[in-house]
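Enquirer: Multiple structures are listed underneath, in structure tokens.
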Structure P
């Protein structure tokens, strides 16, 4: 696997975390995740935590989070954010890459979370190597919530076709990895279909649900086109919520959420 180049934390927050589109998509994930974490003081292992936005949300809801990332720069920002929000006693930050998961010696957790494309930084063969470490990190019947970019995106394709940018319109469907970056940095990216992901994890997990995240809400790199159109985003968000019950649409969204339960 090629080593990813990590986005600058300030660019990541500016162009994704705090963009209007990014916030809309993240709230879709939180709305689903919060329904699973209704008991107080549940334990969550977060992979690729980035600058810590999800960990802070979980901690403010009373849960305990082991937030991990391979980038020390990201973790530095995440620790400072946790301090500013007064939740540092609920979050433990650890530098940990996917290849180090098998070294975890912490007690099993209720949920493992990988949000917004962290697992797109590795190829399908590498994904298969994570099945056992992630399952072993969970309690029996614990949940693994992953949010990834699929190998199709309807809104992206339509946008680029209308602009005559046919190469960009179908870039996700290529078998070769694609460079995806923020402000000149980023990572080599693989786009994994929901079916491929579910099949890869099927030896230890069963699929509980798959749903689109950003089916009509556009990708965040179109923030300059849609971010200022608040009413339009609100309408698109409502339609996304209505269409989320149709699992087949997940493959055509900007991201999809897959909810897996550990069964072995």
Structure Q
């Protein structure tokens, strides 16, 4: 930090198990990645190459090299995993992970119908090769999953070998954990937390109001994902109580006698 302030919440140091910030790269250029990491590299823990953008970007290997040189792990979006699976190319997907020396992978079923037993089997197989993040929730706004089922699915995927489970919200933050307006399904989140440890969940929360809500509920070291690169620094100030939204939340000033 550039100077000292009292009553700042303590952040877990990197590499960390909680307080994760997952940024979403939706097609940045190599120069944009370099600029992004110059200012935000200390505050981002992992980067997702959104959905299947890695299939079409012309600069994939160069971008991966820049992230790797900065010590920032990268993984392909879960939709790419689903695109391979639906075409019966799972073994090809595994070879792609090896080709690009990926150390993380996302397993999801938000865009296709997949038996949960099959999903857990994919998690088990991939966890022998990479660190797996598994995403729970549907990208279909009309598909409402009851809280008990979220808990059941999350626990089964952790038991199958997932390192963390991701709460689905899409890049817009308007499905899964959230209503179409972006409002948090607070009862759902609170019920999930009665059974699943908060450090094992990465909550997709692309909107500022969503980030504020989770930080006020779970503190500065909540895991948050789908953060736009330009929002990583603003998010860190919210985590530290240095933006109006959480300005009073972490203050513990001594009162005058």
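Enquirer: One of P, Q was used to compute FRET efficiency 1/(1 + (r/R0)^6) of positions 128 and 240 (r between Cβ atoms, R0 = 25 Å, to 0.05), and the answer was 0.25. Which one was it?
Expert: Details: P: 0.25; Q: 0.05.
Corresponding structure: P.
Enquirer: Can you spot which of P, Q the value 18.1 was calculated from, given it is mean count of other Cβ atoms within 10 Å over residues 72-79?
Expert: Checking each candidate, the match is P.
Enquirer: Out of P, Q, choose the structure whose coordinates give Rg and Dmax of the Cα atoms in Å equal to 17.4, 53 when calculated. Working shown, then result.
Expert: Working: P: 17.4, 53; Q: 18.3, 71.
Structure P accounts for this read-out.
Enquirer: If you don't mind, there's one more thing I want to ask. Suppose FRET efficiency 1/(1 + (r/R0)^6) of positions 64 and 224 (r between Cβ atoms, R0 = 25 Å, to 0.05) works out to 0.05; of P, Q, which structure was it derived from?
Expert: Working: P: 0.05; Q: 0.60.
Value 0.05 for FRET efficiency 1/(1 + (r/R0)^6) of positions 64 and 224 (r between Cβ atoms, R0 = 25 Å, to 0.05) corresponds to P out of P, Q.
We did not get these values from a lab; they are worked out from the coordinates using the rules stated. The shown structure was predicted, so the numbers you read here are calculated from the model rather than taken from an experiment. Cβ atoms are built from the backbone, for glycine too; each structure is taken alone.
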